[in-house]
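Engineer: Multiple structures are listed underneath, in structure tokens.
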Structure P
Amino acid sequence: MPTTIPTADLLNELLYMFTETFESPLKDGNAYLDKGTGVFMTLDAVSAEAASKPAFPGATTLAAHTEHTRFYLVALEGFITGAHTSVDWEESWKVTRVTSEGWDALRADLRRTYEHTAELIKGFGRWDEDELGGALSVLTHSAYHLGAMRQLLKALG
């Protein structure tokens, strides 16, 4: 007979993975990332110039992936909270080049949005299909873009 996972344990595991994706592991041991490879540590090591440079002609930039990840968090917050509005996904890819100030602001905006999303997930009193699906989507989509960002950095040398 399958074991039922208590909601609090599910929430703790989801938040641990979400935190690891963005902040890197906070404890000894990792669930899936190498130490120091989360979104923020990855982005903090990159200049605005490198964030604005495509790895090859027609490729998206690190700045574009960063803005898209921030945009996605905002869109999913709306979905999870029931604000089902139309989302212009093309808009989420329009930031391709950044100045030093713009890069600092974009990274700060991503961090604030991540923190807000984490608080939203922590605050769920109950979990239904929309909330669970939205939270899992945020986690997997963010992890995908983290991988894309890290591969772009490798391609850029």
Structure Q
Amino acid sequence: MNDNPTLGFLLHDIARLLRKRFEQRARCLGLTRSQWQTLAYLANNEGIHQGGLAEMLEIEPITLVRILDKLTDRGLIERRQHPTDRRIWLLYLRDEARPLMGTMRDIGDVTRGEALDGISAEEREKLFEVLSLMKINLVNACRTPLAENETNHG
């Protein structure tokens, strides 16, 4: 058996270790991983509806509702009713969350610094170029339906 990890396993492990290290540093904030991930996505997508945020986070809507309830109870987010559809709730950070977001960004900067230690600026730039191209390739591939013979494995 080959001891070299595949690209997928290596990327997964790096992402897992980045999250783990961030969690170690962020423990003092009193947030769970799912809560800080929700805040991070919401900070970049304020005004999004709950279903859209659940899709972005790749979690079930009912799971997101529980996370949002806890963040609302802590005074970090607010739900506002959609102006034309009262079934839809739009999500916003509260002013109380903004300093916390700054702290989370600082923790992320330190964590990324640890991960990129010993990697030159040129190598970092190339790494981001390669990963960005891989992302584009996969987004485009996911938009292309598979041929029928590719979906049958038996």
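Computed from the coordinates by the stated procedures, all read-outs in this text should not be read as laboratory data. What you see is a predicted model, and the numbers here were worked out from it, not measured in a lab. Cβ atoms are built from the backbone, for glycine too; each structure is taken alone.
Engineer: Could you tell me which structure in P, Q was used to calculate distance in nm of label points 7 Å out along Cα→Cβ at positions 36 and 132 as 2.6?
Structural biologist: This value belongs to structure Q.
Engineer: With relative contact order in percent (Cα under 8 Å, 6 or more apart) coming out at 30, pick the structure among P, Q it was computed from.
Structural biologist: Values: P: 30; Q: 20.
So the calculation was done on P.
Engineer: Consider the structures P, Q: one of them gives 1, 7, 12, 15, 16, 15, 13, 10, 6, 3, 1, 0 for P(r) over Cα pairs in 5 Å bins from 0, in percent as calculated from the coordinates. Say which. Show your work: numbers first, answer last.
Structural biologist: On the way: P: 1, 9, 18, 21, 19, 14, 10, 5, 2, 1, 0, 0; Q: 1, 7, 12, 15, 16, 15, 13, 10, 6, 3, 1, 0.
Source structure: Q.
Engineer: Distance in nm of label points 7 Å out along Cα→Cβ at positions 68 and 84 was computed and gave 2.0; which structure, P, Q, did it come from? Each step should come with its number before you reach the end.
Structural biologist: Working: P: 2.6; Q: 2.0.
The value was obtained from structure Q.
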